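S.K.: Each in structure tokens, the structures are laid out below.
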Structure 1
């Protein structure tokens with residue numbers, strides 16, 4: 001068992017870690033699992049989750065919005081990045097299904113941006129490049145059509 005003082009001291013460390021940069025539950029556990037006794041860590045994690053400081057579903061939404069604003073990624077690349085951070089596949093799939101239209105539009109625009117950048121490549125090479133990055137063939141075709149309409 002632990003004291004209230006010990007709980008508060010360790011909770012402060014965890015809170016500083018979480019508030020410094022948005023984190024997933026898995027990242028937080030991994031950071032402190034060898035530093036804080038397991039029972040105490042479990043209680044702290046439960047506390048910060050109930051207080052709303054640690055919420056993987058909100059993390060998914062914020063991370064995806066950040067990717068949409070800053071990067072050209074396929075939906076598949078976004079999934080890999082979030083799963084690597086310990087996000088549950090079910091939560092991620094739920095979010096993607098709920099926001100499918102927006103994400104497909106983003107993926108088409110992202111493929112379009114990459115096609116413009118890689119315009120010196122042959123079209124076959126561009127398509128292969130995008131497919132390797134996880135873009136769906138359907139969305140690649142739509143991005144190519146978008147370029148065709150502009151020419």
Structure 2
């Protein structure tokens with residue numbers, strides 16, 4: 001079983017309707033598609049916040065002085081700790097996510113779900129640092145999003 005510890009500290013996220021249900025669907029779909037997932041009970045912390053908070057985290061942890069849409073912080077393995085295994089933390093930035101969704105003609109919920117899927121894959125150890133890694137990760141995202149009824153965000157759009 002997976003526990004999602006959801007915190008919301010930016011008003012705009014209310015546009016999602018039921019953020020907890022959206023997060024649950026996105027996380028469950030990702031775990032159903034990812035070929036290797038942790039066994040047993042575990043938890044993910046998800047913070048839906050504003051650009052300013054993500055900007056600070058991005059500057060501190062990644063030395064990038066700008067906001068970004070999603071940050072993933074995988075937890076170190078702690079096999080000796082009782083209770084659910086902490087998989088890590090995800091943080092989404094409202095203004096950036098909303099602007100990207102509008103620019104791409106998506107709903108806020110669709111884009112937020114995609115970013116949660118993307119972040120969970122990072123927590124599971126996937127990355128996109130090389131072309132091969134990016135291809136593998138994008139294929140998992142597309143398959144997961146299809147389970148959620150969300151179109152392929154990587155498809156080529158005819159001009």
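S.K.: Where does the value 25 come from, among 1, 2, when relative contact order in percent (Cα under 8 Å, 6 or more apart) is the thing being computed?
M.R.: Values: 1: 21; 2: 25.
Value 25 for relative contact order in percent (Cα under 8 Å, 6 or more apart) corresponds to 2 out of 1, 2.
S.K.: Something else: Match the computed value 2.0 of distance in nm of label points 7 Å out along Cα→Cβ at positions 73 and 105 to one of the structures 1, 2, and report its label. Before the final figure, lay out the partial values.
M.R.: Numbers: 1: 2.0; 2: 3.7.
The read-out comes from structure 1.
S.K.: Out of 1, 2, choose the structure whose coordinates give log10 I(q)/I(0) by the Debye sum over Cα atoms at q = 0.09, 0.13, 0.16 Å⁻¹ equal to -0.28, -0.60, -0.93 when calculated. Don't skip to the end; give the middle numbers.
M.R.: On the way: 1: -0.41, -0.68, -0.86; 2: -0.28, -0.60, -0.93.
It traces back to 2.
S.K.: Follow-up question, since we're still on this one. Could you figure out which one of 1, 2 the value 14.5 for mean count of other Cβ atoms within 10 Å over residues 1-8 was computed from? Provide the component values of the computation, followed by the final result.
M.R.: Values: 1: 10.1; 2: 14.5.
Computing mean count of other Cβ atoms within 10 Å over residues 1-8 on every structure in 1, 2 gives 14.5 only for 2.
S.K.: Thinking only about mean count of other Cβ atoms within 10 Å over residues 57-64, which of 1, 2 has the largest value? Working shown, then result.
M.R.: Details: 1: 16.8; 2: 12.8.
Once mean count of other Cβ atoms within 10 Å over residues 57-64 is worked out for each structure, 1 has the highest.
S.K.: Compare distance in nm of label points 7 Å out along Cα→Cβ at positions 17 and 49 across structures 1, 2 and report the one with the greatest value. Could you put the intermediate results ahead of the total?
M.R.: Numbers: 1: 1.6; 2: 2.8.
Across 1, 2, distance in nm of label points 7 Å out along Cα→Cβ at positions 17 and 49 peaks for 2.
S.K.: Taking -24000 as the value of helix-only ellipticity at 222 nm (-39500 (n - 2.57) for each DSSP H run of 4 or more, over all residues; to 500) derived from one of the structures shown (1, 2), identify that structure. Write down the numbers at each step before the final one.
M.R.: Working: 1: -24000; 2: -14000.
Comparing all candidates, it corresponds to 1.
S.K.: Another question, then. From 1, 2, which structure was distance in nm of label points 7 Å out along Cα→Cβ at positions 33 and 65 = 3.0 calculated on? The partial results should precede the final answer.
M.R.: Working: 1: 3.0; 2: 3.7.
Considering all the candidates, the number was obtained from 1.
Laboratory data are not the source of any read-out in this text; all were calculated from the coordinates shown. Since we're looking at a predicted model, the values are computed, not measured. Cβ atoms are built from the backbone, for glycine too; each structure is taken alone.
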